[in-house]
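Down below are the structures I want you to see.
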Structure 1
Amino acid sequence: MTSLGFSSHAPLPFNCKWCMKPEALTDYLELVRSLKSNTNGLEIYAGLEVDYIPGVISPGTFRKQLDYTIGSVHFVETMSNGVRWEIDGLHTFFLEGLENIFKNNIKDAIVRYYELTRQMVTTDCPSIVGHLDKIKIQNTDDKFFSETDDWYKAEIIKTLDCIEQAGTILEVNTRGLYQKKSKTTYPSPWILQIASEKNIPITLSSDAHHHDDITNQFNEVAYMLTSLGFKKLSILKEGQWNQFKFNEQGLIIT
């Protein structure tokens, strides 16, 4: 690895157990930046994974303080009791929100999820679009829909078109694989195939919450990416996003 970026979950203006507390942000940024002068041979970058909630928070909220942003959608609409519906939490909570907000219409819920992703990209584009199809984590054994359904594929293609037009980077996220919560990367290989055909730039991320996972599944996924036609990964190096050749052993920097 030539660069290491820290991207904790950005603070939210409401209670969230997995997000950074607002009062911790300054110390977080100071700690990450202190590493820059103390880590020889490895470039260190300060980022955040920022939620997109219209009128509440978006990647631009913290952009001036960071080297890069990952923009993600975790919350889709609000339930009648005022609680925001989190799409990648407990399955029981997912089912509760699906019924409360969308009257158990999974298509409407999925369509809204991708609408929000496109809205983020077009109105306040992040450096990287995070775990594009993570809502599939709730779709074990195609319980609700098939990724081959025409309506689902149409939503994906519209979203990829939006990312292509914005010229931003698509994250290839391995966390679902090593946690065994998904049989495929976020996004799925067939989605990455289309992204490759559209020449959408990608970066490889483990979404690591522990140091042991920093490169978890990188070899296997890098091999898959090359088989899909990808030849380069987007990497922050010397403060700029650049594309470097890679293979299953790692980056090829000459």
Structure 2
Amino acid sequence: MSRPVVTFLTDYGPGSEYAGALHAVVAAACPEADRLDLAHDVPRGDIRMGALLLARLAPMLPEAIHVAVVDPGVGTDRRGVAVALESGGALVGPDNGLLGPAARLLGPRAAALLEPPPDAPATFHGRDVFAPAAARLAAGEEVEALDPAIDPASLASPELPPARVRPGWLEAPAVGVDRFGNVQLLAGPGDLAAAAFARGDRIWAATGERRHPATVARAFGDVARKALMVYLDSHDMVALAVNDGSAAARVGVAPGDTVTLARWELA
């Protein structure tokens, strides 16, 4: 890239002063860097969803410096880290599982511990630790020059349990609900195939005892308006959607809930 790029992904909320503070720190310390918001609507404290989002989005800008902050343990003994990537970019944030999947996807070359300044408040390391480190990297400093170095293989990753699957049955946790009410499950195309679900199949979805009729589909137009569908979303994750409606409201799903998909004849 001809100009350094610094991106931000947080649970601060779109338009919040906290997101603005990250921009301000980088703009002041490295004004030549382009700054980009990847997402500030990660559910509050949801490290797993933040990690999945970062792993999706960071590869789109593999040479950028990505600042990620979903940090319910801020001010505790959890580590702050900077990670140099084989792609030429870097990840900066708390070592609580948030950075692990993206680092392993892009290849961690080196890592360093980031210590907060002695006079820094305990509750805003995004502004006081991670954004300043990102600005230094954007200005040309190498992660290897930061001390102390740590083993990049020691980076934490969130728990990502596999789906439970058998023919006609798939059970997986819901990991995200978007603004449209679409529900993303921690399952992929291999799980859908192992359950022997094919386009057009009539199945049911549930989080409790009430079963909701659904159709396995490829696109929203495959089902009638207000109908529930199961499909592979743009990230190849099994998902639930209602055509012109909310699957989360229909089925009663929140992140962390276990969702069951099954053929009608299976109890």
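Of the structures labelled 1, 2, which one yields -10000 when helix-only ellipticity at 222 nm (-39500 (n - 2.57) for each DSSP H run of 4 or more, over all residues; to 500) is computed from its coordinates? Computed on structure 1. Look at distance in nm of label points 7 Å out along Cα→Cβ at positions 133 and 157 for each of 1, 2: the largest one is in 2. Given that mean projected area of the Cα convex hull in nm², derived from a single structure, equals 13.5, which label among 1, 2 identifies that structure? That value comes from structure 1. Set 1, 2, criterion distance in nm of label points 7 Å out along Cα→Cβ at positions 5 and 109: the highest-scoring structure is 1.
FYI, it's all coordinate maths here, none of it is from the lab. None of these values were measured; they are calculated from a predicted model. Cβ atoms are built from the backbone, for glycine too; each structure is taken alone.
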